[in-house]
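Read-outs throughout are calculated quantities, based only on the coordinates presented, and are distinct from any laboratory measurement. Given the structure is predicted, the values throughout are model-derived calculations rather than measurements. Cβ atoms are built from the backbone, for glycine too; each structure is taken alone.
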Structure I
Amino acid sequence: MDTTVEDPAGPPALLLVGSSGGHLAQLLALRPWYERWPRCWVTFDTPEAVSLLTGEDLVPAYHPTTRNIPNLLRNAWLAVRVLRQRRIAAVVTTGAGVAVPFVVLAWLRGIPTVYIEVYDRIDTATLTARLCRPFLSAMLVQWEEQRRQYPEATVVGTLL
């Protein structure tokens, strides 16, 4: 796992943020889109995530995030450090809880933020999307039906 600090004068990078498991799998499905740009990942330090991101720049986040205020604060401090130490062109996330501090702090710094709602929440909005929504540059959904919750969203189709 490469946790070295990027040269702030280096090229801007995408910051791909997501919980491990399905959230990470949906971000990985974007590989044809992001592979041409420098990037940094923020996800949980699980064996699966580390294996899937071998050779990538990975910053481990704190988990669990659900109803865990101490880890929310730890991840907020992590977001401050990452966004200060690196030139981030945009934050792209599929959630879940780990995304909130990164989206809010990126928005405060004027960095574009993109949220992709997960494919398996068609009839209701996820809590993370509802929390991040006021701070987003773009909201993307995978099903036309999801636009009932997010009328401003762009339908990009299923990622998996």
Structure II
Amino acid sequence: MAIGSSMLKAGPRANPFKSYNFYVELGGIVVGGFTSIEGLQSKIEVKTVRQGGVNDLEYKLPGQVTYVDLVLKAGITALDPMWLWYQASMRGEIKRLNGSIYLLNDQGRPTVSWNFYNAWPIEWQGPSLDAAQNLVASQNFTLAHEGIKKNIGGGFA
């Protein structure tokens, strides 16, 4: 989709969505509540090409697209499908799953989603235990994946 002047025209102001209102689905199943998700990021590598004998000019060309691993932070519960998935990976039983992160509006309906593909858990970080604190015990799961696609309207594509 080309960015034209029609896309940049000012229309009715839309308020941004709240970043704390989301849920995660893996393999078609909602896998519980997460307190935070990091790693919704991609980057296009830039290749610089210089022409011999021309010292004041360089060309910038697009290269490979790379994706950052996703880090999902959740409270520890007795029923933990993420831990079971990670445990299977530790045994060498790599099961790749597609998933989605849904951002919800104030009415609880998906508005925007990010689909990630062929993900599998590569790291687990357990809670910091401290009897002097009254925080919820939480854990982090890091997922490697092969790409992210953003959708408007919350659907999987």
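Annotations
- Set I, II, criterion mean count of other Cβ atoms within 10 Å over residues 36-43: the highest-scoring structure is I.
- Computed 14.4 for mean count of other Cβ atoms within 10 Å over residues 44-51 - originating structure among I, II: I
- Source structure (of I, II) for Cα extents along the principal axes in Å, computed value 42, 35, 33: I
- Identity of the structure behind -8500 (criterion: helix-only ellipticity at 222 nm (-39500 (n - 2.57) for each DSSP H run of 4 or more, over all residues; to 500), calculated), options I, II: I
- With distance in nm of label points 7 Å out along Cα→Cβ at positions 124 and 148 computed over the structures I, II, the top value is the one for II, the highest of the group.
- Once FRET efficiency 1/(1 + (r/R0)^6) of positions 52 and 116 (r between Cβ atoms, R0 = 35 Å, to 0.05) is computed for every structure in I, II, the highest value turns out to be that of I.
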